[in-house]
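The structures considered in this document are given below.
Derivation of every value follows stated rules applied to the coordinates shown; laboratory data play no part. Because the structure is a prediction, the values reported are computed rather than measured. Cβ atoms are built from the backbone, for glycine too; each structure is taken alone.
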Structure P
Amino acid sequence: MISHITIVCYDQMLGSSVYGPVEMLSAAYHLQKHSENDSPWRAELGGLSVAPIEMAGGLLTMPTRELLSIEETDLIVLPAIWGHPKRTLKQFSAIIPWLRERSQSGSLICAVSTGCCFLAEAGLLDRKPATTHWYYFDRFARDYPKVQLQKKFFITQAENLYCAASINSLADLMVHVIERSYGSATARSVERQFSPEIRRPFESISFSVDEQTRTDDEMVIQSLQWLHDNYSEEVLFSQLADDLEVSLRTFNRRFKQATQRTPMEYLQKKRLDVARDLLKNTNMSIGEVGAQVGYGNLAYFSKIFKKRLMQSPGEYRNAVRAKLFSVVDQTPLA
């Protein structure tokens, strides 16, 4: 569980990449039921000194603690930098060895946009996937040739290191981190409060080294491809196991070992990810959406949807489509 978050502070950082993660993670923590033994929630702004930092736009913020004195933290956020990052990287180069130490100790590190350059400067992204703001793709590739730049993805993961290409991607990433740390119900609740209109399934915009290593099992690769192609059909896992020439018990064990989900959990998530997209971007009825993703029974589809996303399909559609219409004339915006 994430109970201590450190925001690294440096000149010209974007405030939107500072306070958004703090607010979302704080909400997730306080939605949980805690015992007296649980660690209290704490967010700290860490600077090279406790002196005012000028953020983008001229606003000042005050670090709450000297960064290099923080030896234990659950999550580190490296905010986006306004303008070319080289000057900030040089001025705050003392951050780099601290990042190496925290990475080795197991802290999650989330870098936003050009904040990813700190991870690259530290060598932590060598031979690993990463992304950054599209405007700096070419420069980033020249400066850090050992990094596997993923231009087609908004989020990358390599073990405990995450890169988000933009502020909007950061919101998606925070929902993923919250789900990983606090569970699906809490993540859906935070998502509903903060970012339902921009939320996209994490898997559709991310590149993860873990996803690559998890699929080394050829049997699992074949089953994932089959589920991807046939999620809308009736699925009998016993038949799928027979087709793959393994017992159902072996199939379930190897599938969960590779994906961290049971086959049914994976299938339900796949179906609901597609359903969310259809509810947001099409005028299909809720019943039609359910049938399209493999739930012919409307009541059952609504039950499964609400259990996972904490909203009915209708409530979700209303939330994500609210900004498609003008407040003035109630007509679709161009």
Structure Q
Amino acid sequence: MNKDIELCGLGNGLVDLQFLATDDELINWDIQKGAMILIDIDKRNELLNTFRNKDIHKVSGGSAANTLICFAQLGGKGAYKTVLGNDELGYFYAQEFKELGIVLNAEHTESAPTGICVIFITPDSERTLYTCLAATAGFGKKNINEDVISRSEWIYIEGYKFSEPSSTEAIHLAVELAKKHNTKISVTFSDTFVTELFKDGLAKVVENSDLIFCNETEAISYTGKKSAREAFESLCDNAKNVVMTLGNKGSMICWDNIIYSIPPYEVSAIDTTGAGDSFAGAFLYGIIKTGDPLLSGKLASYISSQIVSQMGPRPKFDMIDARNKIINKLN
């Protein structure tokens, strides 16, 4: 089988609605600052109505989607599997992926509207996320495409998919098919609520993965260790390859049993939306293209640092120039 897709993501299909808000405004709107809350469709519609006249930045997203977008903007050949609603937001999402050159394999269902993630960004750069999965919550085994997986060098699995039984079953099927077709498997923990509430489903994938991504709090939650270092060492003992981000302290990589410490690029943080997703996309680009974990880590560190120094997860800088700057510097 010809592997004409380098990276295929499996994750939520959400339209991100981002806008600036003050602490006082969050209080007035009864919004819990710093939270990541799942909401139902009624609350979704209420939020859309409340903020319909606000200056909102709209982009297609979802955690794994942001990773695939970063990967594609660096020059990678990507595909994405999700579920969207048969509505205006769903077709907005599909059009953006077409423009980005990513193969989108997504059902437009009539059973629910397209999911959204309303992102409130306060002056201290903290994010508050209210997410309605809606259509993408219906992701199940029927949405797994064996042909796309067989054509992919890697798949990338979003940890948030383990929050629903049907999507967990679908992810486990995707892992089986990936192993059948010699497609490498990567997974991100996504959030501590995944490691705390849905660890069993996640662990089954971790055991079969070629690469796991997490941050230090997720690593501690998953392993039950007391420190980030202990958690990292535990993951390295039980997984093939590990990337653990440390916020403004950089990152740690265990690749083929060799440990790499990646320093941060210091910037003034404005908005951390999509930073971890971009880190994963850039690292996967580097490892797929070069096989060099040190170069991949430094590329990921640089790209994610540039993302947090701007508003929103989409780069307002030339990704190819940024890529070449790091690669040329290290070669």
| Structure from which 28, 24, 20 was derived, semi-axes √(5λ) of the Cα gyration tensor in Å, options P, Q | Q
| query | When relative contact order in percent (Cα under 8 Å, 6 or more apart) is calculated for each of the structures P, Q, which structure yields the highest value? | reply | Q
| Thinking only about distance in nm of label points 7 Å out along Cα→Cβ at positions 133 and 261, which of P, Q has the largest value? | Q
| message | Please compute FRET efficiency 1/(1 + (r/R0)^6) of positions 45 and 277 (r between Cβ atoms, R0 = 35 Å, to 0.05) for structures P, Q and give me the label with the greatest value. | response | Q
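Have a look at P, Q and say which one yields 45, 34, 28 for Cα extents along the principal axes in Å, for residues 173-292 alone, as calculated. Show your work: numbers first, answer last.
On the way: P: 45, 33, 22; Q: 45, 34, 28.
Label of the source structure: Q.
Can you spot which of P, Q the value 1.6 was calculated from, given it is distance in nm of label points 7 Å out along Cα→Cβ at positions 61 and 181? Intermediate values should be presented prior to the final figure.
Values: P: 1.6; Q: 3.0.
Matching structure: P.
Can you say which of P, Q returns 39, 38, 30 when Cα extents along the principal axes in Å, for residues 93-220 alone is computed?
It must be structure P, since only it matches.
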